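Asker: Input: structures, listed below.
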Structure P
Amino acid sequence: MIDDILKDATARMKKSVESLESEFSRMRTGRAHPSLLEHLRVDYYGSDTPLGQVANINTEDARTLTVTPWEPNIVPDVEKAIINSDLGLNPNTAGTVIRVPVPPMTEERRKEMVKLVKGEAENTRVAIRNVRRDANNDLKSLEKDKEISKDELKKAEGDVQKLTDSAIADVDSVLQKKETDLMEV
């Protein structure tokens, strides 16, 4: 029973960190990266479809992305999705290839982005602490139902705390890497 609670807590904390990494990969750093556009939704035959599922997204150089839709008739829809996104990008269409120049970020925008990533990291830390709270509550209910002893409860709570510390260290590591990435000119 204790092992199940610890496994569940570990999996949920890991998912929180992975979610943060995924969120960070979408945040612009001033360099062209395909993950900037993959999450954009395109109207594809009446359904909202992720851009990554209807087109190839490649990096032409450090500041330019190329988007090649698999079907030429959706080029205008892809272009519209990029323009309407909150990324502030202006695509240039040449036939069936859409070039998306990624402008360099200003110092002010970099600082704004750092604040944003710190906020996201704090939200992830809160989520991890909520997982810890849930796991500890589950353990306490086991002890209350006399399924485990007080000693087992204390040991298990210590294990949950170690998992929490490890997950928060992972968040701090991911945050540090992203901050460095954002402040790089």
Structure Q
Amino acid sequence: MDQAHLVKDDAVIVGDERFEVMLTEEQIQARVAELGKQISKDFLHKFPIFIGILNGSFIFMSDLMKNLDLVCEMDFFKLSSYGDEKISSGKVKMLKELNADVRDRHIVIIEDIVDSGLSVKYIRELLDSHEPASIKVCSLLLKPEGLKHDIKVDYVGFEIPNRFVIGYGLDYGQKYRNLRSIYALSE
């Protein structure tokens, strides 16, 4: 089994691949706090439901929820479009449906990363059929140059280059989600 080894706190080695720090834990937490303040202001008195896309969004969503100053609800979808690969398969597979009724509700979709936009497009179309009051998208990371679908991300933590990243919920073969910073594959 592959093991990650921290090297001088600035890199993770996975097999023969080197991942360097792209965003530190401190940078991430500061931006999550800012997003929490903005979303709290935008949804005050609206009782929104936050819908996390598992597995990747769970750490971001947890931290974001702690930074919200409003009454809200949460639920989760579980999707798969990567499997154990670095590049999306181009097909979305639903692994867990919502438990909540979202009709006439203000929805905020929470993603860890939007690269091609396929998952967000899929979820928006699915949720639109349930007649919500509104749908907004919040993603910790956005890769603008990787977008292949015309989607809007309303709240963006960080725009990043089109590089493979791990940590803070983002995985490589279901591993390395627990890293506190976000690391990019060295070029």
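None of the figures in this text is laboratory data; all of them are computed from the coordinates on show. All values reported here derive from a predicted model rather than from experimental measurement. Cβ atoms are built from the backbone, for glycine too; each structure is taken alone.
Asker: Can you spot which of P, Q the value 16.6 was calculated from, given it is mean count of other Cβ atoms within 10 Å over residues 52-59?
Answerer: Only one of P, Q returns 16.6 for mean count of other Cβ atoms within 10 Å over residues 52-59, namely P.
Asker: Give the label, chosen from P, Q, of the structure having the highest value of FRET efficiency 1/(1 + (r/R0)^6) of positions 20 and 44 (r between Cβ atoms, R0 = 35 Å, to 0.05).
Answerer: Looking at the calculated values, the largest one is P.
Asker: Given a value of 1.15 for Rg/Rh (Cα atoms, Kirkwood Rh), calculated from one of P, Q, which structure does it belong to?
Answerer: Here the read-out was taken from P.
Asker: Related question: When helix-only ellipticity at 222 nm (-39500 (n - 2.57) for each DSSP H run of 4 or more, over all residues; to 500) is computed for each of P, Q, which one produces -6500?
Answerer: Structure of origin is Q.
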